[in-house]
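Take a look at the structures below.
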Structure I
């Protein structure tokens, strides 16, 4: 297994409250890992640590064997870590194409050029259209982002992440807030991205059918601790995992192995 990301004894506390506790996590390159757990398990806080929104109290984060624990969000993005949020993070008054082109420009060495080369402008146009096609946004180039359906905004966010030359996609509930009718399209986009084999995806999602369909690895958090990690079909049968979801697992009975 080639690891793209690894955490060692990762922990964060707010005051006297331990939110993430001694998490040792390994993410395999090119695979899709889903992180599940009951509300309050620490899933989004873990994402905030991985993407740099908050700093750990203890432990470290390694990305492609480099220690990135103290790197800022922009520096992690330039290293290849992209993060989506439960609320879409796009520029509503720009068109779909302009949103994606901005992402391409920000990751390019020509970003600070006063007069960009014509070849660069043509290339970014082609890259933007390719990202649109991969995320099923064909024909939406000139539509304002604010006029897209919610599911289409999710697709745009994914297209922007890929345009940033992202290697590791951290997707925080990509189906949150979208209609039941739009879910299959989001599922198809994520599945297609996974099949390309160019990206590593870490997913937080409550829809278990989707998790079981997409995941190569399932990670379960409970009370900020890593409860279980491994093959989805085996993990979902784990008695500790089932008990945790039923709400009857007490902290003192957790055995992290």
Structure II
């Protein structure tokens, strides 16, 4: 009997496994692929982490907490997971996204600088910026080495006693008097609780929830910049973080 069974070992699932195992719970992680893999939303070199957030000021405290937690995981694992570089958000001066980005920084006391098109072109010569555009510079932003983050959580979860079953697909979840029964293509497991982090497969695994989730393909690219003053990631291969 596991304290918690986690269906899906991607970004959310493997992080949950790490923290619950660290708290002393008996944890089982089940994933139909290896962890990490090329089928999840974590795939690729990097993901941007910024504090000035254009989708709502309420996200800023979460971002602040996340940087603290990434730093703690770096110290625990000896891995570089978050690299601060700063980030610039650019768009039309009347953009609601940019307005929210600037307001969210001001609301939470996040260091930032609003720049006009002339200032932006002078600082980043590689950008062709329209005259009516502005930018908001976030000096605290940077990027995460996304697949390394997954591996760090996985190794940490194992260190604290979690069981990781890769290449084992969950096929059914059934409630019981004592908790939940999880069936896979290789066996059956009992748990007090289950966490379902199935991503694009959630609708297939739990059709009764009827969340109307439509998975979409999002292509992320990394490019080596030609300008010397645009930051280049030197880890593993020379690629720009702007594609993240």
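Just so you know, all these numbers are worked out from the coordinates, no wet-lab data involved. This is a predicted model, so every value here is computed, not measured. Cβ atoms are built from the backbone, for glycine too; each structure is taken alone.
Taking mean count of other Cβ atoms within 10 Å over residues 28-35 as the criterion, the largest value within structures I, II is that of II. To which of I, II does the computed value -10500 (helix-only ellipticity at 222 nm (-39500 (n - 2.57) for each DSSP H run of 4 or more, over all residues; to 500)) belong? The correct label is I. When distance in nm of label points 7 Å out along Cα→Cβ at positions 68 and 188 is calculated for each of structures I, II, structure II gives the greatest result. In terms of distance in nm of label points 7 Å out along Cα→Cβ at positions 12 and 180, which of structures I, II is highest? Largest calculated value belongs to I.
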